[in-house]
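Before anything else, here is the set of structures, which you'll find just below.
Computed from the coordinates by the stated procedures, all read-outs in this text should not be read as laboratory data. The shown structure was predicted, so the numbers you read here are calculated from the model rather than taken from an experiment. Cβ atoms are built from the backbone, for glycine too; each structure is taken alone.
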Structure P
Amino acid sequence: MGDERWFYRSDEEWITIVERLKQTSCPHCKTVGTLIRHGSLSGFDDSNPHQQTLRARRIFCSNRKHRPGCGRTFSIWLADKIRRLSITTSTLWTFLQLAVVVAIATAIKTINYPRSERTFQRIWKRFDRAQSGIRTALLGRGLPPELPAASARRPAAAQVLAHLQVIFPNTDCPIAAFQQATRSFFV
């Protein structure tokens, strides 16, 4: 399976995935006809900070009752959730846009999210380390736009965000669209 993940955005897309499970091969053992639903992953994020929300659904490659499956599981993630982060892609998008234009500390205060400043600094570092992979994935889909030389405090990050907007122009959140299109987590 490698680093490839599965994502969906709506209940209709999830139903479509479920209806095709028996015709889909397992990403681990490549056996067809053994995939079944196996629960869900839930956790806290900024969409509802006081109650757990659905983050992903689990799929099991059944090896029970002499079936030929491998017995392993994998997750199909909601496109607006990010693994190991308690913020949604839309909050991350807002934070990154602000952090590129103004200081990171100002972006943190503007978002007004109940986490420490260090949390957002770690998120920024995670984004900073992931920029090379993000750029590579985006270049496979189209060329980056030209930006003025002094358009932002962080020109490399500004270029990545502008490239995201060009590649996914008609979406509410380009990060969620990126995750679904590339089948990989943004950060």
Structure Q
Amino acid sequence: MTNWLTHPDVDGAAQLLKQHAVIAYPTEAVWGLGCSPWSELAVEKILHLKQRPVEKGLILLASCFTQLEPFLRGLDSALIARIQAPCAKPTTWLVPNNGAAPAWITGGRDTLAVRITQHPIAAALCELSGDLLVSTSANPQGLPPARTAEEARAYFSGLIDGFTPGEVGAAANPSEIRDIVSGEVIRAG
């Protein structure tokens, strides 16, 4: 089994993230485009490449709960327990926006989308970069999400700064999106 934390290509991609770069990487179900959430320039590049309006907001991936803590301040402990509980499928939570995330991530919404990733490469990117990772499917608006490295390259080769190695996880669909307060399913997974 590959140790992605010591893989030179994954480490190289993590170093690119620190330099305002945009990369493609596998997630639980599809390939994603990602960058540092603190780089407005990189986020704008992703939105431009995807032809995605900023108002839709973006998901923040974390490798562990600790990385999400600043964005969860003010949440009731029962709601925090939902995020920490293991889920049968990848689950992205919409949490109240406490102002810790930049507007280019939230899209000006009163919620923020967060997920603790179970994908070893996405988690390694968070660990090696020491930060959260913006996550949005690797596809231009209206086209199917890339499920292979080849599809991601067909969409974005020459347009982004790097690609990690690896394959998507076993999930059949992109993550389920649930509202943390109401429990409502916004997007089935």
Completion exercise
Matching 1.16 (Cα Rg over 2.2 N^0.38 Å, computed) against labels P, Q points to structure P
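Taking 20 as the value of relative contact order in percent (Cα under 8 Å, 6 or more apart) derived from one of the structures shown (P, Q), identify that structure.
Considering all the candidates, the number was obtained from P.
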Completion exercise
Structures P, Q compared on FRET efficiency 1/(1 + (r/R0)^6) of positions 23 and 159 (r between Cβ atoms, R0 = 25 Å, to 0.05): the greatest is Q
Completion exercise
One of P, Q was used to calculate helix-only ellipticity at 222 nm (-39500 (n - 2.57) for each DSSP H run of 4 or more, over all residues; to 500), yielding -12500; that structure is P
Practice task
Taking distance in nm of label points 7 Å out along Cα→Cβ at positions 15 and 39 as the quantity of interest, name the structure among P, Q where it is greatest.
Solution key: P
